[in-house]
1. Hey, distance in nm of label points 7 Å out along Cα→Cβ at positions 94 and 126 derived from one of P, Q reads 2.3; which structure?
2. Taking FRET efficiency 1/(1 + (r/R0)^6) of positions 30 and 86 (r between Cβ atoms, R0 = 25 Å, to 0.05) as the quantity of interest, name the structure among P, Q where it is greatest.
3. Please compute mean count of other Cβ atoms within 10 Å over residues 46-53 for structures P, Q and give me the label with the greatest value.
4. Work out which structure the value 18.3, 60 belongs to, where Rg and Dmax of the Cα atoms in Å was derived from one of P, Q.
5. For FRET efficiency 1/(1 + (r/R0)^6) of positions 6 and 38 (r between Cβ atoms, R0 = 25 Å, to 0.05), which of the structures P, Q scores highest?
6. For which of P, Q does relative contact order in percent (Cα under 8 Å, 6 or more apart), calculated from the coordinates, equal 14?
7. Out of P, Q, which one gives -20500 for helix-only ellipticity at 222 nm (-39500 (n - 2.57) for each DSSP H run of 4 or more, over all residues; to 500) as computed from the coordinates?
Structure P
Amino acid sequence: MTEGLARFRSLWSHPAAPPLATLAAGLAGAVYLWGTNPHEPGQLLPRCPFNLVTGLLCPACGGTRMAYDLMHGDVVAAFHDNALLLTLGVPAAAYLGGRWLVAGLRGRRYRPTPGKVGTAVVLGLAVAWTIARNLVG
């Protein structure tokens, strides 16, 4: 029993394990979302906690609808769901996730460090997008 546990721990400690597990979880979520239209009421999908408490749209609100629309080939509807997330968030996540996976498969650990300027840019964009979409919408 302890030999099996030690083997499991050594597999999980491999640098490729976290990105592969994240990819598997994302694929499972995509499979569920494929047949669950978030545009229709009554679907078993979580509600945004920020929206639930404040009634305002957060920077990521519309992300589930956007993912559904992208999977079904409707880029225009995805843009309307969350333009900033589609144009900046999806490419950034794909790039960072890809780097994380490739580094893990090569036996290295990858941790992006945005620095103070990068953090300020991301937070500034998130705040500006939140304000803009709640004033306009």
Structure Q
Amino acid sequence: MQIELTNKEFRRLLDMVYIGNWILNSCRENDRFQDYDDVEEKLFALCPEQGMEALTEYWEGHAYPSRAYTEGGIHEAIADYEDAVFYDILAEELARRDMDNDSVPQEDMDELNERMDEYYSEFEKNGIENVKVEP
């Protein structure tokens, strides 16, 4: 397969692959999806020939995203995503709890969405400051 990309498109592809691999593998410890690591390595190994040497480091013959790359803002993008997902999941779980129903029937979806919107408003104003866990 041959794909032609501009340097900007290649750089964006690196970001997408890194973020995707991070989401899939960052919590897996020794049970990583190796094929995703392999694709990431293959792409980062192409960086020097694209004039992007600073984005790749080598260790034991393998190409990895460099410290310059990983500390260059990519994890802020991942953190923004994680924050959004956290609040989405929390709002939905709390709304479902309030409705005493893990599986909300279709006819109650409007109520679920209204309750979620109330939680979103609270989180937007106060983050999790007012969330309490009681024994």
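Any read-out appearing in this document is the output of simple, stated calculations on the displayed coordinates, not a laboratory observation. These figures come from a predicted structure and were not determined experimentally. Cβ atoms are built from the backbone, for glycine too; each structure is taken alone.
1. The structure behind it is P.
2. On the way: P: 0.95; Q: 0.45.
Going through P, Q one by one, FRET efficiency 1/(1 + (r/R0)^6) of positions 30 and 86 (r between Cβ atoms, R0 = 25 Å, to 0.05) is largest in P.
3. Details: P: 10.8; Q: 13.9.
Going through P, Q one by one, mean count of other Cβ atoms within 10 Å over residues 46-53 peaks for structure Q.
4. Working: P: 18.3, 60; Q: 20.7, 59.
Answer for the origin of the read-out: P.
5. On the way: P: 0.05; Q: 0.55.
Biggest value here belongs to Q.
6. Working: P: 28; Q: 14.
Checking each candidate, the match is Q.
7. Numbers: P: -20500; Q: -18000.
Working through the options, I get structure P.
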